[in-house]
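Take a look at the structures listed below.
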Structure 1
């Protein structure tokens, strides 16, 4: 079997195994499907747990519910509200600037293209793909630490590869577009439950038969 065909088969199998294991594929960030809130929460999640972001954003969105409020809010207020998420000064600055740009350039709407999303301060491909997949159903591989580690172990690429962009480009053609968002959410759950960073539970893994790491 050619390498491309092998990867396609592996991708199809991984999608189906994860769907059976985690039928409810949900983003860990509790945005309620609101594009602005997901954008904010994804930005805050850098070097912070999703659980903490969810807690912090309950107060944040109570005081600053939308892009207009974020653009108008004093920087010090934003910083204080998001302080528990870490890197709060950098994050607060980019959130305020992003809110202003959404209002002036995109009429308050979170854009739905990679190019436009990347124009927003603090938004990289990980956040953009999350929004494209979750909100706009356009697909997008969110190459976070779980995805990079697990898909390397499975054999989609060398385990030593840690470059998110290269991982995204390898996985995009082998995971069906309409499955990409759910696949990435399920990978996170799988990485927390089974394929952990330090002590993966290989003996209990439903993907043993397609995993190069355990072969």
Structure 2
């Protein structure tokens, strides 16, 4: 059986990940491909419970605890949903993965990018995406988009601008270190232009 693909979407809050993910999934399904759409945290029933704790809990969560909750969700999610789908030949398209933890907890929370990456690699038995789409957006623009779209913000979205500046810089550093895995796109570009470039890159993986 042919191995499937693992595609992840990354970027700061308000960068348009959900929109581009949905457009890619629709295109893949039109091609007749079986697609599993998921997210972290929250891609499984256990993940949904962990998501509520880590993003919406009113009590204080220490940075290390936060990082380990994400890792616990990731370990379960990959083992029970993502890896089985890839092994049966499906295409997994996922909103956020380990690069989010490296950027948000490793750099944003100052826990150490290398340490957070090691934890995630251990939790997932070393699974990396075939493609990671990074939608890059200046953090103040991301906040403006969020302010327009919603009235409730989760624990990470509510952080100060400096936090989100560190996260953005971390993402760009990750992409520079692994250019063969990342597709970095300017999130201010037109939606259809972005979708077309993503489809073009994914088409090379399908050929």
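Where a number appears in this text, it was derived from the coordinates with a stated rule and is not lab data. Since the model is a prediction, treat every value here as computed from it, not as a measurement. Cβ atoms are built from the backbone, for glycine too; each structure is taken alone.
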- Query: Ranked by relative contact order in percent (Cα under 8 Å, 6 or more apart), which of 1, 2 sits at the highest value?
  - Reply: 2
- Query: When mean count of other Cβ atoms within 10 Å over residues 54-61 is calculated, the result is 11.8; to which of the structures 1, 2 does this value belong?
  - Reply: 2
- For Rg/Rh (Cα atoms, Kirkwood Rh), which of 1, 2 scores largest? 1
- Task: Out of 1, 2, choose the structure whose coordinates give helix-only ellipticity at 222 nm (-39500 (n - 2.57) for each DSSP H run of 4 or more, over all residues; to 500) equal to -18000 when calculated.
- Result: 1
- Taking distance in nm of label points 7 Å out along Cα→Cβ at positions 166 and 182 as the quantity of interest, name the structure among 1, 2 where it is greatest. 1
- Message: Given a value of 14.5 for Kirkwood radius over Cα pairs in Å, for residues 6-77 alone, calculated from one of 1, 2, which structure does it belong to?
- Response: 1
